[in-house]
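Chemist: Dropping the structures in below, format is structure tokens.
Every number in this text was worked out from the coordinates using simple rules, so none of it is lab data. Computed from a predicted model, the values in this text were never measured in an experiment. Cβ atoms are built from the backbone, for glycine too; each structure is taken alone.
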Structure I
Amino acid sequence: MTTITTTGTVTTGITTDDGVRLHAESTGRGTPLLFLHEFAGDHRSWEPQVRFFSARYRCVTYAARGYPPSGVPADPAAYSQERAVADAVAVLDGLGIPAAHAAGLSMGGFAALHLTLRHPDRVLSTVAAGAGYGAAPDRQAAFRAECEAIAAAFETDGAEQVARWYAEGPARVQFQNKNPRGWAEFADALAGHSALGSALTMRGVQAGRPSLYALRDELARIATPLLVLAGDEDDSCLDVALMLKRTIPAAGLAVLPRTGHTANLEEPHLFNEAVDRFLAAAEAGTCRLRDPRSLSASTTGAPAGPATSR
């Protein structure tokens, strides 16, 4: 079913290969730009970006499985990092899009990276923002235990109760302090999520995904233009962002000052500006691989051995 709203947004229902219905929205015209949302967000979380980028791009947002109005399958096996990537491809296929720029935050940032690894022909460029939670090898066990506790809380207490403390996490309070009204809208949307879908997503996608550190050999082969973006107060993502920058020759790094995890909502102007510059460079073909000469233990490039004079 397809509907067109007065805002020019085309809403489409897309059925995946395992029968799950995904709610997708397309706004604007131009090169497609696919947005992939975070765990605590949904397709609505990208509104500041759709308003900005739809003047020049065909902006596509969708609600991941487990997030109404998309379907919420009850089978735990229906949720995984691989399935999240397959769903992104299903959205592109369902909208007749051969390839798109892909921009994801957190859970969506992981999905964007995996989409680039598994289907590089479908990705024109990649923005991976806030992609770091649980990636560090020494944090894997603790992260998975935390994921299980969160999933259990969704099951026993419901989304409304979980949202009260989840929305005030260490990397969310920055948003709350800067923009209480915007943060309240974000928290209210989280409170309305499916408790079942959130619990299964937390277990199957968040806790089940591989560490990015274990994928460094694959990541190093990425030639797709890529922007790694992080807030400087998003502590769990900063070290991972540096690792991605140092591992992927095609990657640039943008760090937003005094910013937490919900960067696209907390600092929409800075976020949009960084992404806009990156997309323009990607489309102009000026996002080159890192010059190998810059990879040196020397800070000056001076030859080894004692200095000589003439």
Structure II
Amino acid sequence: MSRGIYIIANDRVKEQAIALLNSIRLYDPDVPVVMIPYDETYQEVADTLQEKFGVKVYEDLEFIKRLSQKLQEIFGVQFFARPNQFRKQACWFGPFDEFVYIDTDIVVFEKISDNFNYLNDSDFICCDYQHSGGITNVFSPEILKAGVFTSEQLQDIFNGGFWGSKKGLITEQDLYDTFTECAAHPEYFDFSQKTSDQPIINYMILKKIPRRFNIVRRPGKAPGNWAGTQKFQPIDGPKLFDPDINQPLQYLHWAGFRIEPGCPYWEIWEHYRYLNEPKPERPEYKPAKKSFLKVLRDRLRKIKAKF
């Protein structure tokens, strides 16, 4: 049985991809990694990841192109903010019998291939607390009103940046059928924050794969992983520690953030990006000062909040 990791990238996210692969290889030098091109501008990142980390490019590029075009056509070419995100669905048809998909705005703090063991008893795994915030960024309340899913089923929604499954559980026709169903009911979904693939893929997994497991529900729970969470504490590695459950993080995901000086946990990302090379000199980061009007508005807001 073959097991491996998929990522999706183009030249624009080369720096993020290097940071991710540095972290993967630090804890797991041998796990195979395949890159799905996000668009046609990917040769530079592909060459870099092949040379440094042995990453291979997904072989059937014509299939990826056909799949992407067909899925866009079902909803309409202009509907999604980032339609090429759907290219990650090529994972179901690639070389690995079991796989984990990881977004490039992530760094990991453990041997990710150990998570394949959860697939011994499940057909789909994820590892996040997306469900704890309700159905925002995935579904609208209409999906409950229509009886498409129960409240209990909606506790299995997940973030599309880190998940795993098995080859062949979803067919190409399953994808087209799911998109056709969803296109008939756009009111079921929350695209307000310009998410693209996450709502549709959640719908498909909840409909078609009943044996699901969220790793944060393991005995003893699991740590958080979103960079917007301020409570994480640095430990050796460098890694991060979740004090709420007394465990080190498995990975950190900068979903919704631009990774740049001043962003949450910048020092963690920078460490992994330059893990095996000199770190460039950067001017000291200084947060932009608030204008007088901005300060005044903030004060007025605080005053109003008291009454």
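Chemist: One of I, II was used to calculate semi-axes √(5λ) of the Cα gyration tensor in Å, for residues 109-180 alone, giving 27, 18, 13; which? Numbers along the way, then the final one.
Modeler: Working: I: 27, 18, 13; II: 24, 18, 11.
Traced to structure I.
Chemist: Identify the structure, out of I, II, from whose coordinates helix-only ellipticity at 222 nm (-39500 (n - 2.57) for each DSSP H run of 4 or more, over all residues; to 500) was calculated to give -11500.
Modeler: On the way: I: -11500; II: -9000.
Attributed to the structure labelled I.
Chemist: Which structure, out of I, II, was Kirkwood radius over Cα pairs in Å derived from, given a value of 19.9?
Modeler: Working: I: 19.9; II: 20.8.
Of the options listed, only I reproduces it.
Chemist: Determine which structure produced the value 4.5 for distance in nm of label points 7 Å out along Cα→Cβ at positions 93 and 261, calculated from the coordinates; the candidates are I, II.
Modeler: Details: I: 3.2; II: 4.5.
The value was obtained from structure II.
Chemist: On to the next question. Looking at FRET efficiency 1/(1 + (r/R0)^6) of positions 197 and 269 (r between Cβ atoms, R0 = 35 Å, to 0.05), point out which structure of I, II has the largest value.
Modeler: Largest value of FRET efficiency 1/(1 + (r/R0)^6) of positions 197 and 269 (r between Cβ atoms, R0 = 35 Å, to 0.05): II.
Chemist: Between I, II, which one scores greatest on relative contact order in percent (Cα under 8 Å, 6 or more apart)? Don't jump to the answer; show the numbers that get you there.
Modeler: Numbers: I: 17; II: 20.
Biggest value here belongs to II.
Chemist: Given a value of -1.00, -1.06, -1.41 for log10 I(q)/I(0) by the Debye sum over Cα atoms at q = 0.18, 0.19, 0.25 Å⁻¹, for residues 149-252 alone, calculated from one of I, II, which structure does it belong to? Working shown, then result.
Modeler: Details: I: -1.00, -1.03, -1.18; II: -1.00, -1.06, -1.41.
Of the structures listed, the value fits II.
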